[in-house]
Structure I
Amino acid sequence: MSNSSSDRARVNSDYFSLFQDFLQNYVDDYREKKYMKRIKEMLFHEKKSIPIDYEDIARYSDELLLALDRDPQIALEALSEAIKSIVEGIDEKYAMKIRKFYGRLTSWVRPTPIREMRSDLLNKLVMLEGIVVKSIQPKGKLVKATYVHTLPDGVQHEFTWPPDDRELEEMERPTYCPKCAAELLEEEGEFLRRGSFRLILDKSIFIDWQLLAIQERPEDTPPGQPPRSIYVVLSEDIVDTVRPGDRVTSIGIVKLTRGNRKMSLLHDLYIEANNIIPAQRHLEEVMISPEDEAKIVELSRDPMVRRKIVASIAPAIHGYWDLKEAIAILLFGGVPKHLADGTRIRGEVHILLIGDPGTAKSQLLQYASRIAPRGLYTTGKGSSAAGLTAAVVRDRQTGEFSLEAGAMVLADGGIVAIDEIDKMREEDRVAIHEAMEQGSVTISKAGIHARLSARASVLAAANPKRGRYIDNLGISENINLPITILSRFDLIFIIKDIAEIDKDRQVVRHILDVHSTEEARAEIPPDLLRKYIAYARKYVRPRIMDEAKKIIENYYIELRKRSAADPNVPLAITTRQLEALIRLSEAHARMALKNEVSAEDSLEAIRLMNTVLEKVGLDVETGMVDIDIIMSGRAKSFRDKEILILEQIREHSKRGECTKYSELEKIAESLDVDHTALEKIIHDLKKSGDIYEPKTGCYMAVEE
């Protein structure tokens, strides 16, 4: 037998016997000894912990439940020793090899909100639910120190500290030598402290240790208040099992840690985790009961279910049917694909709203973030690159660099609503490129290299650059956004405030009704709609049928034919829009909980895409759809004229002449290019390094 019998002296013998009996004799519904089976599986996989279900303890013994509630530290130690005693009977060598075994609780009586953590919970077992927002790299924690005591006469004694069965909580030097104490009389105790004590790290015992910060979930945070967070300490085999952005359930004992100042009377609460359980990566926070599921299935059978869903999106806002349908499609999302070579094709739908002031853009964004099973709302002015993606920061308490998750990571599997995205700094906007296309955030800083999941749909809103949207200018001239971001949106909607008396009368009556009744009736109650969306995203993965494939193929080829037949005709569509059509079709099928994408779904996706292309992708000069307006910021007609002007400057440069601005004006007039467009062409050519200005108002081409 191992020397673990002495370890058990410090655990409650009654608790130990009860847990041992529970582990050896608990039988599940299949008449199998559930925990004996788990212990054997633990040995087979060479692990050091087994999961313990709270429901099983509650069913087996009220006394064990009371023990965990009243004395969780002692009870969990007894559980640990009970597991070790059983392992000794099965495989004594393995029991001697492993310092300590653990029983990891998988749940507890009820979750305690992080906001309600108070000092009266000290030394109590609690269960918290939240989001990991910060993690410090795992470290080795010293739990048993090995010292060498060198006496004045040169004799050396090696011993472990603490000499009893406890573990080090804080770094402490030995107050005496246990080996000297065993050899000398009590009255000679003063001699025990003579000589020097030297710590030997190589022979000391360390365990894995990690510090996390868990923040309450956005849906649990009261409006207008900042989210609360608490530190959680992980040890041994649960270290590095979660990462920033993960939604987790943590079960552990509430402890106190001293503040930054040694003499301070103030102490911080933290959790010493018994277990930390990563929640399902998507939608686990929406509880769907069997009754809810019955309502959801019944609702999906309604032939008008899609119209009811769209009508239930922001019912306080009148009109915008296509836009609301697009938001509904974004909430349901397409189906992400993981190819055999590791490539991920995103299923997230991204939508951009560009609108005049007072067109309810912000209200639409806020409603979408509230109705989504997992949603975050932020603004461009209040968001930095780190706040949107992730950041490496230095921890105040430890001085170590730690990883903090931003909005895109925290909303993984949900949506991020970004209002006034055009007000963000350019370096901050660039940070969301990878998150929008690849569904991940890669960060390399201060020796930390990490790739976090950020599979969130982006619903963004922006104001026109000149106050109101001007039809005569292209989209890139109307909005202060780089083309690299603009091209990543599947759908772009332009909302203009135009005076139309009949429509205005309907809007004013609707607003007056909402203000007078303080109620905006939705076809589907918000709570049920939220659960419906969560159910669809979790269980429904529609596949594109042959008929739908044919419709999308014909549409794509038909638009491409025009450019193939005439090189002067601009491209109307690219593969990026093709993939968007597939996502839109899948999301439309999901709205009715269909497992197949039919012709009806692909036709509706095409209708929405046409609506966008005809408004956003329209070349105002030629009247033709030109996808380059979205993809590169320039229409083909404009790009062709730019090339002709550049060629004229190059011809003059070959002869050693610079081209005067007055000559460029004449060339521009012949090409039907106005003064503003000419200024832009010259600016772009100078910026790209194609031309330079040797003297004011005279231009030469850079030699190739």
Structure II
Amino acid sequence: MIDRGNSPWRPAEHPDLGWRDGVPHARAFDDIYYSTTDGLGESRHVFLQGSNIQDQLGSDSLVVAETGFGTGLNFLLLLQAWCETAPGRSPHAHLHYIGLEAQPLKVEQLRQAQGKWTELAPFADRLRADWPGAVPGCHRLQWRDWGVTLDLWWEDALGALQDLASRNRRYVNVWFLDGFAPARNSGLWSQALFDTMAELSQPDAHIATFTAAGDVRRGLEKAGFQVQKRPGFGSKRESLQGQYVQGAVRPKKWRSTPWDLAPSLNPPATGLVLGAGLAGCFVARALADRGIAVTVLDSATVASGGSSNLQGMTYTRPSRRHSPLTDFSLASYLHACRLYSRLLGRELKTGRDGELSGYLQITDDARTLDYLAQFTDTNLPFRVLSAEAASAALGAHLVSQAYFFPQAAWLNPRAVCEERLRHPLIEVHENLDNCRIKQQPGAWQVRTASGANHQADVLIACAGHTLSQFPETNWLPLQAIRGQTTHVKATPTSSALRTAFCHDGYFPPPRLGIHCMGASYGPNDESLEERVLEHTQNLDKLAALLPDLNLATHTGGLVGHVALRCTTTDYLPVAGPVPDKQLFNSHFSKWRTRKTQFIDHPCPVLPGLYVLSGLGSRGLTAAPLAAEVIVSELLQEPSPVPRYLQQALAPARFLKRAIVKGNPL
């Protein structure tokens, strides 16, 4: 498993490139990324033909993993073939591609490397448009119109594969081994990597690689692959192809207690989502996009409760050290930015529903600012600006340096929720008071106060702090937080700001002539009454940093909005299967005496019950990725996050901590 601990945060390294006949050359390995004579022909021959992948393009589900993603050439050629064969497949057929790369190219390098591939231009353009910055971890790119998910892991290949394998599931149908030559980059051709591939391989998984090196052939055979030589491409005499032989390798015992992993279920055909806020809407859409019929139920209306503000921001806060909170915050921010950049101007109307405004963040954490200022890579999602540069970016005078996040957006949460629910497989029922949930044989049921019953194979509860009303989830440490926003009319000065501004609160560009700013923070306060004092506090905090806005002159008759957000004791969302509390405490009771003891038992769960809650004030940012984590686990797909982040979100984490402390819940 990947384990970053409390290590210093650093971006992924980019390769040091030279160019030979227009082809990128990695100086560190003294090797080229693809053939200087016919890169496309070489890739088609070695990987697409060598893996017999054409025979699998008609399947409903195809998972391909590549060691050495490089320029993306193999992926783009497969994507082209996938789209060409689309008419003969199910509308819900899906290609899931896992690309592993320790040194991702900069987008400028990628553009130069792909420049001559005119026939791949539509696919290459989209890849570059979504190309992730140099942030370590997994970056999920989703192109639903093509039925494609691309997971780009900016990680050492062995570490990423071992992390995926720690979930004890066999995902992969086809392997492309395309690292630099074994003699020059031995890390991508180790026995440990071949053994891990075997752990992840479906029965009869195919493998293709350009090399015919004896050490590679013998290593693959030792891991359980049946390997044959075949003609190479161009001047290269031979290459290798093969298949995984089921049962040739005994599954390896990953010495990590699977306390966060639920036993496998049959894929559901139907789902219930309780709650139509941001959390519920993103879960419903993630299920529907995969062909699952979803019924969404809410005690009030769509985008009520904590999702009812006029404006919100996609938001993150970098740190000089790794932690689950920091890493999930950054990963979810990047995932959300990719989604909203695609929706705005199309499904969401710019100016009414949101805007790619970016935001400037003021902070008093000078140590972190000074540390992160050393990273000047333009492929990162943030930049540290001097006071002068920050003032220029904002269009107003600032006296301190700041972070700038150019990819961020302000959004109208209701518009986002409504867009996510616009799908033929989603049905919404509102104003359902006093819902009760009940487990049925192989299903879950929600009964309303009027006596109506809704039943489905799985239930995902996304009802915020009201989950404390249900015995299945009332042990979760969820807390309601009162937040009051203030609505102020835009002035010529405020409208001229070039980006959103964040401090202890936030101040976005105006929506339809109104800034929705705030918000106050009131733990253990569930009053929904507007308070003049909190409006004044919102304005005063902003005026202390931007006095030239003169918004205080507009305080007469101020109105705003009060909503209750839901957070957890560790400020991370809770996203995953709901454990059976009593069985969990029983199975893992030995942790009371030795917390590191390995216990070979999966998380005992209430089968088919999942939860997504505790998003706090970051629902727009956290919900898209958290929903993917839940649905990927539910459908036994590769995870979009390293396992340490999956564990950091797991509802069972609170039970685990309580046992270790000697006070089981």
Structure III
Amino acid sequence: MTIRKIAMAIFFALPAASLAQESGLGPITIKATRVEKNITEIPAAISTIGQDEIQLGTEQLGLDESLGRVPGLFILNRYNFAQDLRPSIRGFGARSSFGIRGIKVIVDGIPETLPDGQGSVDGIDIGSARQINVIRGPVSSLYGNASGGAILIESEQGPAIPFAEARTTFGDFDFNKSQIKTGGDTGKFNYLVNVSDTSIDGYRDHSEFENTQLNARLNTVLSTASSLLTTIHHTDQPIANDPGGITEEDVASDPAQARAENVSFDAGEALRQTRIGLLYKVSLGKDRDLEARVYHTDKDFSNRLPFQYGGAVSFDRSYTGGGLKYIVSGDLMSKQNRLLMGLDYDRQDDDRRRFHNLLGVTGAETLDQNELVTSFGGYLQNETKLNDLTEITVGVRYDEVKFDVTDKFLSDGDDSGKVRLDHVSPMAGITFKSGNNTHLYATISMAFETPTTTEFANPDGGGFNQDLKPQDSTNYEVGIKTLTNNYQFELALFHIKVEDELTPFELPAQPGRTFFENAGSSSRDGLEISYSRQLGEQVNFSMAYTYSNFLFDDFTNAAGDKFDGNQIPGLPEDLLHLGFSWFGDSGFYAKWDTTYTGELYADNANETSVASSSVSNFRLGHNGFYGDWEVSSFLGVNNLFDENYNNNIRINAFGSRYFEPAPERNAYIGITVRRRFSG
């Protein structure tokens, strides 16, 4: 790490340390580490985003609208709904060709990440999200596969006074989102139901998107010691077109154009998904708690890729799982202690087929196989308070992931096969309280990621690519957290060593389809700073800065090209987010934020660089109360200063088609009407 970066860290840290003796704010408790705990006492970097940041005056198109203030988290691909968001935490997830990789996504206690490590935003309803917790750094000791970090989303609960709400939003590019929400609490039964319908034509050609969602959170108190939470989610997405990546020359001539092949082959996807989850909690005594969960997800998916052979894909997916968690609190050798034990089991069953894509028409079958993935994990975590100032946390998890493919398309041979992968993921951390409001921590942890069923795709035909191995990582981290009445501060320094890094590539015969190979090793050194402060009674300032020095240490690809010492593509060295918010006494509010993204590379060879950019957004709104009625109106402007930048970078894309240009300046307006039934 350069002297400049260290000096910057000290510059921000000193004022926080000097103010740490101020009277403290009430503790913020979260369940990101599978137990309820004060966020400052957890030996890991964790960020929490509240409901106003998620919902107030936002378009509610993507998680990136509210997660920009989280250091260490970099998100691409907001406007290509056929590819999903591509978040990365400390570089984990940056390689994803679509969907979410390297990061565990959990919604209301139910995983949205598959046993093979692939996640998506299909089952996330932003319009009813109450809180988002982001664990920044490897958490395989608790969450297993695909745990370079975790995003945990909690839905709203029904308030004591029942309500009904309607919200509608309109904007540029024919954006339209309508939402109906209701909720309440009877004492024994708490409910929140949200239905939304979204459509947008998009800035680029061939980027239309339609989506309808139902999200329900139903909690029943069974006794004084037990409860049952039922969650139901349904998504119907009939269209999500893919405009594709284009070259630098194409961007210069017309950034709104789609790649010609994506239009002619009608590239895009459609899906329908239903998820049901049950979460049972019971107190078995003063210091013993048990939690059990079961869930089931069905998903029908189809998409078209911009090439003929095997370019039409469909699968029927059944995803089922469950888990047990047992917590024992008490004294251990006269020290305050808490032990967490748990088991997880998940089963993913995909019937996958591929066909010729005859310019948007499904042709002859080229692949028919069943892909079965099962995952079993068991974990232990123990927290011991050595004294009033110091606490030690240790944990370990064992995971076994099995992949079993059965080839049903035998005209080109039998490509059936099995792969079994297992891993032990330990962690150890210590926290030390300094003053009334500051905690220091240090931790070391290990994590792993298996290839997904899609990443296991064999470039030579069906079955699995037997040459692929899981990537392993070891994380070393130190940090400081301070929380007072006036401000919140956090700093984290980390070093991560990754072995067998999974990296993407494309083949000339199948452009638009991504395959994977293992790099030898890589190193990731980083600095993360977050700072928010109340400037008077009505104004709040927030800042998040990330420095990332992520390098290939030893990487020679299958073609014999060496990339030792190169930057890992798709990730900026510097990332800075600034935000101001103002809330007036008359109900008006305004929010402004800007994000600076430093230069990054689009390829392993570091031959194509992507210029830095600064993008600002603005929101203005008013909340008015009229008896039992509340009327909220708002407007927003994205890309306020009309910056030319890229919404997504397709890493190592064939033909230098790296770029997906972001929309020019665009605006939206909306109104929410809420009725409270106060009796």
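Throughout, read-outs are computed from the coordinates displayed, never taken from laboratory work. Computed from a prediction, not measured in an experiment: that's the story for all the values here. Cβ atoms are built from the backbone, for glycine too; each structure is taken alone.
Thinking of I, II, III, which structure, once distance in nm of label points 7 Å out along Cα→Cβ at positions 218 and 434 is computed, gives back 2.1? Please report the intermediate quantities before stating the final value.
Details: I: 2.1; II: 7.5; III: 5.1.
Comparing all candidates, it corresponds to I.
Quick check: 36, 30, 28 is what I get for semi-axes √(5λ) of the Cα gyration tensor in Å, calculated from one of I, II, III. Which structure matches?
Values: I: 62, 34, 23; II: 42, 32, 23; III: 36, 30, 28.
Corresponding structure: III.
helix-only ellipticity at 222 nm (-39500 (n - 2.57) for each DSSP H run of 4 or more, over all residues; to 500) computed as -1500: which structure among I, II, III?
On the way: I: -11500; II: -7500; III: -1500.
Considering all the candidates, the number was obtained from III.
On distance in nm of label points 7 Å out along Cα→Cβ at positions 82 and 202, which of the structures labelled I, II, III is highest?
I
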